[in-house]
1. Of the structures labelled P, Q, R, which one yields -4500 when helix-only ellipticity at 222 nm (-39500 (n - 2.57) for each DSSP H run of 4 or more, over all residues; to 500) is computed from its coordinates?
2. Kindly point out which one of P, Q, R the value 24, 18, 17 was derived from, the read-out being semi-axes √(5λ) of the Cα gyration tensor in Å.
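Nothing in this text is a laboratory measurement; each read-out follows from the coordinates by a stated rule. In this text the structure is predicted, and so the values were computed from the model without any measurement.
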Structure P
Amino acid sequence: MRLLSALLAAKRSGDRENPRRVFNKLPTPKGEDNNLVYIAAPLARWNWAFLEARDCLGLSEVAVSAIIPSHWMAVKRTSTYVRNYTVDRRRMEEKFESVQSGNVFSMQFVLSKHIPPDTDGGGRFTRTPEVEELDSMLELIGERLGMSEWGQGYLFGRFELSLDQPTPPTGAAEPAATG
């Protein structure tokens with residue numbers, strides 16, 4: 001996925017001398033590139049975004065619980081983004097660790113062929129999404145919602161999808177989009 005606007009971190013650093021918001025960085029996952037930075041994916045935000053995209057696209061019978069995002073996003077590097085704003089005529093500044101606009105991040109999704117137990121909405125969700133529907137949801141999320149908690153109000157974390165077809169894993173899941 002290529003960022004159309006900066007992806008900003010949400011977690012406060014706790015450093016009183018140099019306060020800023022930082023990503024929760026993870027050790028390199030087994031078998032992955034040691035030259036990349038691995039950031040914990042905001043899974044709650046992804047789950048919310050898939051629900052919003054499903055409803056917006058009129059896919060009310062689709063169980064988005066069958067979309068399983070990886071717990072990390074991979075980026076080449078992070079940098080500092082300084083957000084300047086005004087509150088009651090006072091100039092404010094907040095520093096964020098970020099992945100800048102134009103950079104690419106990758107994230108994998110598993111698309112289960114089965115609705116996970118106890119997630120069928122009392123029978124309301126009757127099917128899992130097709131790969132094309134997952135792609136449509138990802139495109140809508142990137143265009144309208146963004147993957148930053150600052151996405152709706154300030155348009156951060158917007159992205160465009162670039163599809164990569166990985167080797168299908170063995171088992172019950174279909175290969176799905178990766179960005």
Structure Q
Amino acid sequence: MSNRNLAAPFLRTVHLLGISAWIGGGLGTALLLSLVLRATLANDLQAFNRAIEAIDDWIIAPGACTTLLSGLALARVRRLPVLGTAWLRLKLVSTTVAILFGFFFVAHWLERMHLYSVRDGLILFDDLLYARAYRIGAAGCAIQAVVVLLLVAVSVLRPRFRKQSEAD
């Protein structure tokens with residue numbers, strides 16, 4: 001078996017692990033964002049916000065970057081023209097935009113939630129800055145989740161449609 005034949009399954013596995021971490025971390029963040037609203041103690045609120053920040057930094061960000069890099073490597077090993085095929089170009093651009101959106105927009109607002117909770121304790125439920133950070137952070141997480149799930153759908157369904165049309 002050649003190195004190319006061994007590399008493709010390995011890279012596919014790494015790619016699936018990366019997307020699983022990205023989606024799983026996003027689901028964990030969504031769950032914690034719903035629990036933040038039920039916090040009754042300032043320490044609970046800070047713990048939820050700290051956990052959200054840790055999930056973003058240690059699960060979502062590495063998973064997203066692993067997905068992008070392993071996808072590019074997988075396309076190269078399979079000798080697919082990344083910029084020559086419309087659906088691969090769509091996946092590349094969408095994944096890059098989703099990562100940049102998460103890094104520069106969503107993470108920024110989630111970090112602000114943590115900073116406000118440390119500064120103000122439970123008083124922040126009356127704080128418009130925290131409410132704004134929460135709403136924008138939650139909306140950003142939802143937008144990124146929709147984009148990532150659409151990318152997964154394109155990745156799963158597109159090759160299946162191509163195989164069916166070739167069979168006809």
Structure R
Amino acid sequence: MQIHRVKIIQASTAHTGSTVLANCLTEMFDKGKAVRCGVSSLSDKNIVTKTHNVDFEFWSEKYKNEDLFFFVTHRENHKKIDKHYMSWDNVVIFQYEEILETESWSVLSICTNIYNKVLSVIENINPESIKDMEARILEMNRIYDQIKDKPFKYYDEYFHIHGSHRGRG
């Protein structure tokens with residue numbers, strides 16, 4: 001049996017909460033690394049790539065020699081991925097509410113849910129990654145609090161967040 005490298009594409013349309021999911025997936029599979037976006041040599045080196053390019057045929061061709069998984073965020077009243085991708089076995093969809101922190105849905109709840117949904121398609125994931133994801137999102141939130149009033153062009157490369165990032169969509 002030939003073993004392929006796992007490649008994860010976090011592919012979502014804009015304004016659907018994809019940054020939270022991309023940071024959790026990056027911490028789970030590329031622990032301690034910065035979120036990598038789009039088509040670049042840096043993205044190729046990481047297991048996880050974040051993108052707004054939801055043409056899954058493109059990604060399937062680009063990574064045809066790897067075990068490819070797509071993790072997607074959907075949000076009501078926002079553009080979604082093409083319906084025919086939704087039935088693919090390697091596509092996992094998160095509703096916006098699943099990754100949105102609220103008084104009744106904590107960062108730990110979000111991370112546990114992400115872990116469980118990933119585990120449904122990829123085996124042997126360390127359960128300790130839940131706490132690692134939680135720590136990463138809490139740190140991302142702390143950094144965002146420091147930059148939230150800066151213009152959108154201000155950019156934190158590690159978390160892939162911008163000033164004035166939230167509440168735009």
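1. P
2. It was calculated from structure R.
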